[in-house]
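Chemist: Each structure below is given as structure tokens.
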Structure P
């Protein structure tokens, strides 16, 4: 590694650390306590990915995007389950919206099955 690359790597590391500290300060001020949330970790990792060396940037960003997608699906499913628990019943619309949520992370074969189920539902409703 030449001197220029070393300096660039060090500078990027310092910039990433500075941004993470700012993020932590703003997060701490908003919540008035020092707990670290999954959102904070995700944002910190995005900062690290942005300042990572070029050869590592794309795989890190891709992994983070996938992680964020799964995290979002989990949050939506939790809300759906809490809502169903409050109602003390699961309605047909709850199942349909749950399938839409799960479709985002399903494998292609599973997506096809979900699509077929939703299509059958549409046919039965018409």
Structure Q
């Protein structure tokens, strides 16, 4: 079996985005962090990509039966370190982090409380 992969094309990463996180994602988002768990995280530089597309509808994972949206992230070949290019293989797992906004530490701490209060004062 042989798989031919162009050397100088962008690296394409397919990501499964949970349906609860899809509201702030759209094609063209830059600064998407791509990490490869197979490489040592301390010595591997941060690689940034661009979110090219998001599937128009949710899909269902055949194994877990969980819904998700398919996202396609592209990393320019010039942004990948030379020593890493030789070790990348099709099908390797990748972690993708979408930076969708900034929040303060205080908002992380108070958000669960404000959400609970908002839900608790509703009449049914």
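Chemist: If distance in nm of label points 7 Å out along Cα→Cβ at positions 47 and 95 computes to 4.6, which of P, Q did it come from?
Modeler: Derived from the structure labelled P.
Chemist: Give the label, chosen from P, Q, of the structure having the highest value of relative contact order in percent (Cα under 8 Å, 6 or more apart).
Modeler: Q
Chemist: Given 1.5 as the derived value for distance in nm of label points 7 Å out along Cα→Cβ at positions 23 and 63, which of the supplied structures P, Q does it correspond to?
Modeler: P
Chemist: One of P, Q was used to compute helix-only ellipticity at 222 nm (-39500 (n - 2.57) for each DSSP H run of 4 or more, over all residues; to 500), and the answer was -29500. Which one was it?
Modeler: Source structure: P.
Chemist: By the measure percent of Cα pairs over 25 Å apart, tell me the structure among P, Q with the highest figure.
Modeler: Top value of percent of Cα pairs over 25 Å apart goes to structure P.
Bear in mind these aren't lab numbers, they're just calculated from the coordinates by the rules spelled out. Keep in mind it's a predicted model, so treat the numbers as computed, not measured. Cβ atoms are built from the backbone, for glycine too; each structure is taken alone.
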